[in-house]
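In what follows, structures are represented as C-alpha cells.
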Structure 1
Amino acid sequence: MSARRAATDLLVAVMDRGRALEDAMAETPSFNALEGRDRAFARALVTAGLRRLGSVDTVLSEFLQRPLPDSAEHARALLHLGATQLLVLGTPAHAAVGETVETANHMREARGFAKLMNAVLRKVAGNGAEILASLPPGADLPAWLYTRWRATYGEAAPRIAQVLAREAPLDISVREDAAGWAGKLGGVLTPTGTVRLTDPAPIDTLPGFDEGAWWVQDAAAALPAKLLGDVRGKRVLDLCAAPGGKTLQLAAAGAHVTAVDKSEARLKRLRENLARTKLKAEVICADALEFRAEPFDAVLLDAPCTSTGTLRRHPDVAWLRRPTDVRALAELQAKLVAASAKLLKPGAPLLYAVCSLEPEEGPGIVAEALRNGWRRNALTSEIPAEFITADGDMRTHPGFWPELGGLDGFYAARLLRT
C-alpha cells in the first residue's frame with residue numbers, strides 16, 4: 001500500500017506539478033521512505049503508468065461517465081495506476097483492484113472515490129485489454145508530438161511508437177573486451193559494441209561495477225564520441241558534459257578531457273563515475289556560453305534539447321514538453337554552436353549532438369551553422385550505414401534494432417570552421 005501511495009504521489013508530481021520524474025523521486029517523502037522491493041515496485045509502476053499514459057487513460061474514459069474533477073488529482077493518479085497494473089503489468093485482477101481500493105481508503109485525498117475505483121477497475125479487468133489492443137500506434141504519445149514524428153519519419157513513426165511502449169533494456173559501455181563482458185553479464189553485444197542486458201540485476205551488484213570496468217550508457221548515446229576518431233593525447237572539451245558518459249568514453253580512449261557543465265548537482269554524478277572507473281578528466285562547473293579556455297583539439301557538444309529521443313527510459317518527457325520548447329531550445333543550441341567556435345584550434349572538429357527527434361534541433365541547427373562559417377565533415381564508415389543520413393550526419397531513433405529493443409533517438413554532425 002505504501003508503494004502505491006508513493007507511486008501516486010510521483011505521478012501527481014509529474015502530471016499535475018510539472019516535475020521531471022527523476023526530480024520528483026528525489027523530492028517525494030513517501031517515495032524516499034521506501035526501501036528495496038517496495039521502492040523498485042513504486043518506480044516500475046509509475047514509469048509504466050507514464051509510458052502507457054495515453055492508451056490507459058483512453059481505456060478508462062470508456063468506463064467513466066465523466067472525468068474526475070481537477071481537484072481529485074490523487075484519485076485520478078491512483079485509478080490510472082490501478083488500470084496500468086491490469087493492462088500493462090499483468091497483475092491479477094483481484095490483487096490490482098483490491099489493493100488499489102484499499103490504498104484509496106487509506107488516502108485522505110482519494111477516499112471518496114474508492115467505490116468508483118472498484119467499479120471502474122472491475123470493468124477494465126473485464127474488457128479493457130480488448131480496447132487497449134484496438135488503439136492505433138501513437139496512442140501513448142501527445143497528439144502534437146506524434147503528428148510531428150509522422151511528418152518527419154513517415155512509416156518509421158509507428159515503429160518508434162511501438163518500441164516506446166515497451167520497457168527499454170539496459171546498455172553499458174565497457175573500457176575493453178566488450179564481448180567478454182557480454183558473456184560475464186549475461187548480455188548481448190550490439191552491432192556498435194555496446195553490451196545490452198535484457199534482464200539486469202541492480203546495477204551496483206553486477207560484476208565489474210566496483211572495479212569500474214563499465215558504465216551505463218545507451219547504445220545511441222555512445223556513438224557521438226566515436227565520431228571524433230582517434231583522440232589519444234588530444235585535448236578534448238566535453239561541453240554540457242553531465243552526467244558524463246561521453247567524458248568517460250573520451251578519457252578511456254586516451255584523451256585529455258575537460259568536462260564542463262553548469263549544474264553542480266549533475267556534475268556530482270560525473271565525478272563519482274570518474275572515481276569509480278579510475279579515469280581522469282578536468283571537471284569545471286560553468287555555463288558553456290561563457291566558458292573560455294585555450295583552444296582545444298576537438299569539442300563535443302551534447303547540447304540541451306527537448307530529449308524526445310530518450311522516451312524509452314524517460315517517458316515523462318513526452319508529457320512535460322510543449323511545442324514551444326522546440327524553438328526555445330533550438331535557439332539555445334545555435335548559440336552554443338557559435339560559442340564553440342572560440343574554443344577550437346584552426347581545423348579542429350566540433351561534434352554537435354542532441355538526444356532529440358525534432359528536426360529543428362538537429363538538421364535545422366546544422367543548416368544554420370553552414371550559413372554561418374561552418375562546413376560539414378561528412379561521416380562515412382565510422383558507424384553503421386543505416387545511421388548515416390544522405391547529408392552525412394548521424395540519425396538514430398527507437399525504430400532501429402526492434403529485435404534488440406530499439407535505441408535512443410540521437411542526431412550528430414561533425415563540423416569544421418571554414
Structure 2
Amino acid sequence: MENWKKISFIGDIMCEKPLLKAARKSDGTYDFSKVFSGTKSFFEKSDYVVGNLETVCAGKAEKYTKELYCFNTPDSFIESLSRSGINMVTLANNHCLDRDIGGIKRTIQLLNQYEIEHTGINLKVQDKPWLLKQIGDTKIAFLNSTYGTNTTTNGVVLNKQDKHLLRLMRRQEDNLYQANVSSKIDLRSVILFFPKKILSKERKMKIKRRLGMQYNQPKIDDNLSIEAIAPYINQIKEDIQEAKKEADLVIYCPHMGGQFNGQPGRFSEYIMGILADCQVDAVVGTHPHVVQKLEEKNVDGKIIPCAYSLGNYSISPSSVYVMPEFKPEYSIVLHMYIRNKKIEKLSFSILKIVEKRSGMLSVYPVHELYKKLSQDDKIELEKDVRFICKRFLGVSENYIIKEEYDILGERKC
C-alpha cells in the first residue's frame with residue numbers, strides 16, 4: 001500500500017528442551033535455521049517485525065537449558081532469528097534473569113552483534129526505558145515491562161542499585177496467580193509425594209500425564225492489590241508521558257497474564273485499562289502462551305487496540321507442561337499500517353508451529369501450510385483457524401484460510 005509502513009508483532013519466542021535437543025548437531029553445535037525459514041519471505045513483506053524473546057543467551061559456560069522453567073540458549077538461536085527477518089525483541093519478561101544480570105547483558109551484546117534491536121532492559125541508569133524508532137516519517141516509542149522475573153525459580157532479586165534494569169508492574173517476590181486446587185483425591189497421586197531429589201517437578205508431570213491425571217492447570221492472574229502495585233504503575237505512567245514528548249506514536253508491550261488461560265484475569269484487565277487511559281496508541285501483550293482477545297478501547301474518542309496475548313511464535317508442543325486446550329501451537333501476527341503518523345489500519349495473520357518427532361520445529365503462515373496438506377488435514381486446519389479467530393476477535397463465522405485478515409472487515413461479518 002502506497003506510503004504505508006507495516007509493523008508486525010509476533011508472539012513469544014522460546015527455545016525449550018525438545019527443540020534444544022533436536023537442534024544439536026553431531027559436532028556439538030546447534031542449528032535453528034529450520035525453525036524460522038518458513039516465515040522468512042512472509043516477514044519480508046513487513047517494514048518492521050517485533051517479537052518477545054523468552055530466553056537468554058548467557059553462553060555455554062552457564063549451562064544450556066536443563067530445568068523445566070529456566071532457560072539458556074546457544075548463540076546460534078539469535079543468529080537464526082536475525083536471518084528470519086525479526087527486527088526487534090522485547091526483553092522484560094519472566095525469563096530475562098534466568099542466568100542473573102550477566103546473562104541478560106550477554107544476550108544484549110549478541111543482539112547488538114546481529115543487529116536485532118531491543119527494548120525492556122536498561123543497562124545504564126541514564127538509559128531511557130523505551131526504544132525510539134523512526135519508521136518512515138513516524139517516530140515510534142516501544143515500551144516493555146513485566147509482571148515478574150521468576151524469582152522463585154532463578155532466585156534473582158534485584159537490589160536497589162540494579163532497579164533501573166527493567167520496569168516491573170509489581171514486586172518480584174509477590175505472587176500473581178490464584179491456583180485452582182482440586183479437592184478430588186486420586187490414590188495414584190501417592191507416588192508423587194516423593195522428595196524433589198527423587199522425583200523432580202518435570203518427572204512428576206510426565207508420570208501424571210502417563211497416568212491420565214491432571215499434570216498442569218491454567219494460571220489465573222486474579223491477585224490484584226492496587227495499593228501494592230501503585231508505585232510501579234505510577235512509574236509506568238511517567239514513562240509513557242515522557243515517551244510521548246519524543247514520539248509520534250507510543251506502543252506498549254506488557255508481559256503479563258495467566259499461562260495457558262484463554263481469558264485475561266483481573267490483573268491483566270486492570271493493567272490494560274491503565275495503559276489505555278494513558279492514551280498509548282496500541283498495546284501488545286505477551287506471556288499466556290495462548291491467543292487471547294483483542295479489545296479496541298475508546299478513550300475520549302481515541303480508539304486504542306489492546307491485544308492481551310498473541311500466543312507463541314515458537315514453543316515446543318511436546319514440552320511436558322504445555323496444555324493443548326487453547327491450541328498453543330497457533331499464534332497471531334498483528335499488523336499495524338502506519339501513515340500520516342497514525343495507525344490507520346489493523347490486520348492479522350495466523351501462524352502454526354509444526355513439531356517433528358525429533359523435536360525440531362518449523363513455523364508456517366497457515367495459508368502456506370494449507371497448500372501442503374491432505375484434504376482431511378485441510379479440514380482440521382480450517383477448524384483450528386476458526387477457533388483462533390474466535391479467541392482473538394470473538395467471531396468465527398465466514399473465516400477461510402488466507403494470508404491476512406482485515407480486523408474491521410472481519411468483525412462486520
Structure 3
Amino acid sequence: MMVQETETGAAVLAAGFGERMRDCGRPKPLVRVGGLTLLERTVRTLRAGGLEGPVVVVVGYRAEEVSRFCEERDLAVRVVENPDYPRGNGTSVLAAIDHLPERFVVSMVDHVHSPEAVRRLLVQRGEFVAAVDSRPLFADPAEATRVRLRGGGVVDFGKGLTPYDALDAGLFLCSRSVLQKLSGEEDGPLSWNELKRRWLAQGGRIEAVDLDGAPWTDVDTPADIERALEAILSWAASGNDGFVSRHFNRRLSRRVTRRLLGTPVAPDHVSLASFALAAAGAFSILRGRMRLGGALVQLSSVVDGCDGELARARLESSPRGGVLDAVLDRWSDALVISALAARRRSAQILGYPALAGALLVPYTRARWEATIGKIPRSFTGLGATRDVRLAILALGALLGRPAPALGAVALLSNVEVVRRLAGLPGF
C-alpha cells in the first residue's frame with residue numbers, strides 16, 4: 001500500500017487481552033456497543049471526524065478472529081499483527097508506524113469518542129498532541145489516566161496522579177519520526193505511557209487539546225457499556241433542536257433510539273415511519289378525527305428525531321439519507337397543513353401562507369449554507385424549527401382549532417424567512 005506523506009493516518013490499538021471483558025465471550029475489539037463493535041465504532045468515528053489517510057489496526061490476542069472480522073466487514077483497514085503485545089500497548093504503536101504516514105492518530109479501541117473529538121485533534125499542530133478532558137461528563141476519574149497540565153502541555157500523567165487537571169482521553173496525534181526515536185531494544189514491558197514518558201524525559205513537549213466535556217468514555221468492563229451508550233446518545237442528538245424537541249421530543253426519541261440501536265432497523269426506515277405517521281395523521285384530520293390526527297402528527301415529530309439520532313449514533317449519516325429525510329419532511333408538512341386547511345372554511349385562506357412558510361424556512365437555510373456558509377444562530381429561532389411548527393399544528397388539531405394553528409405557523413415561519421432575507425450580507 002502506497003502511503004501519501006501529506007495524509008494523516010491512524011493506528012487503532014486492538015491487541016490487548018481485555019481481561020475484564022472476557023465474560024462477553026468475544027475479543028474486546030468485537031464487543032458490541034450501540035449496535036457496532038468497538039472496532040467498527042472506532043474506525044467509523046475516525047472517518048466521520050475527517051481522517052482520510054490509512055487506518056492500521058494492530059491485533060494480538062485472538063488475532064485471527066479480529067482479522068477475519070475486518071475482512072468480512074470490509075472495514076478498509078490494514079491489519080498488522082503484533083506478536084509482542086503481551087509486553088504492552090507501546091509495542092503495538094511501534095508495530096504500526098512503518099505502515100503509516102509521518103503524522104498519524106493513535107486511538108485506543110476501547111475508547112468511545114464522537115467525531116467532533118477527532119476533528120478537534122486533527123487541526124492541531126505539534127509533534128505530539130494528546131486529547132485531554134478537563135470537564136469529563138462520562139469517563140470515570142478513578143479508572144482513567146489523569147494528567148497534569150502546564151502552559152498548554154502535559155507535564156505528568158498516571159492513574160493515581162494527585163492533584164490533576166484533566167483526564168487522558170485515549171486519543172493522540174503523533175509524528176512517526178518522534179516515535180522511531182523512542183523505540184529501544186529492551187525485552188521488558190513497554191506501555192504507551194512509557195513511550196510518552198521517554199519523550200518528556202528527552203525534553204519533548206506533549207501539546208494538550210482540551211475536549212472540555214465532549215462526550216467520551218472508555219469501556220473496560222461490561223458495566224461500562226451502559227455509560228458508553230449514554231455518551232453516544234448525548235452527542236447523537238441534533239444541534240438544531242427547537243424548544244419542543246429539547247424539552248419534550250428528545251426525552252421520548254432517545255428511548256426509542258436506544259432500543260433501535262441493536263436492531264436491523266436503518267435510519268431510512270425510521271424516516272419512512274415518521275412520514276407514514278404524519279400521513280396517517282393528515283388522513284385522520286380529513287376524516288374528522290381531529291384528536292387522533294393531532295396525536296399522530298406529534299408522534300411523527302418525535303419519531304422524526306430518531307432517524308438522525310440513529311444515523312449519528314451508528315455513524316451512518318449520509319448525504320443520501322439527509323436528502324430523503326428532508327423530502328419526506330416537506331411532504332409530511334404539506335399533507336398536515338393541507339388537511340387542516342380543508343377542515344374549516346376559515347382555515348382555507350391561511351393554508352397557503354402556512355405551507356409557504358413551512359417550505360421556505362428549510363429552503364432559505366439550505367440556500368444560505370450552500371452559497372454563504374453556516375447560517376448564524378440568530379436566524380435559527382422559534383419559527384425556524386420544524387418541531388415547533390408541528391407541535392402547533394398538532395395542538396390545533398387536538399383542540400379543533402385549525403385556523404389559529406395555521407395562522408401561528410404562517411406568522412412565525414414567514415417572519416423568520418423575512419428576517420433571514422433582511423440579514424443577508426449586502427442586502
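Any read-out appearing in this document is the output of simple, stated calculations on the displayed coordinates, not a laboratory observation. Remember, it's a predicted structure, so these values are computed and weren't measured experimentally. Cβ atoms are built from the backbone, for glycine too; each structure is taken alone.
Starting from the value 4.1: which structure in 1, 2, 3 was distance in nm of label points 7 Å out along Cα→Cβ at positions 46 and 342 calculated from?
Value 4.1 for distance in nm of label points 7 Å out along Cα→Cβ at positions 46 and 342 corresponds to 1 out of 1, 2, 3.
Using mean projected area of the Cα convex hull in nm² for the comparison, can you identify which of 1, 2, 3 gives the largest number?
3
Which structure, out of 1, 2, 3, was helix-only ellipticity at 222 nm (-39500 (n - 2.57) for each DSSP H run of 4 or more, over all residues; to 500) derived from, given a value of -16000?
Value -16000 for helix-only ellipticity at 222 nm (-39500 (n - 2.57) for each DSSP H run of 4 or more, over all residues; to 500) corresponds to 3 out of 1, 2, 3.
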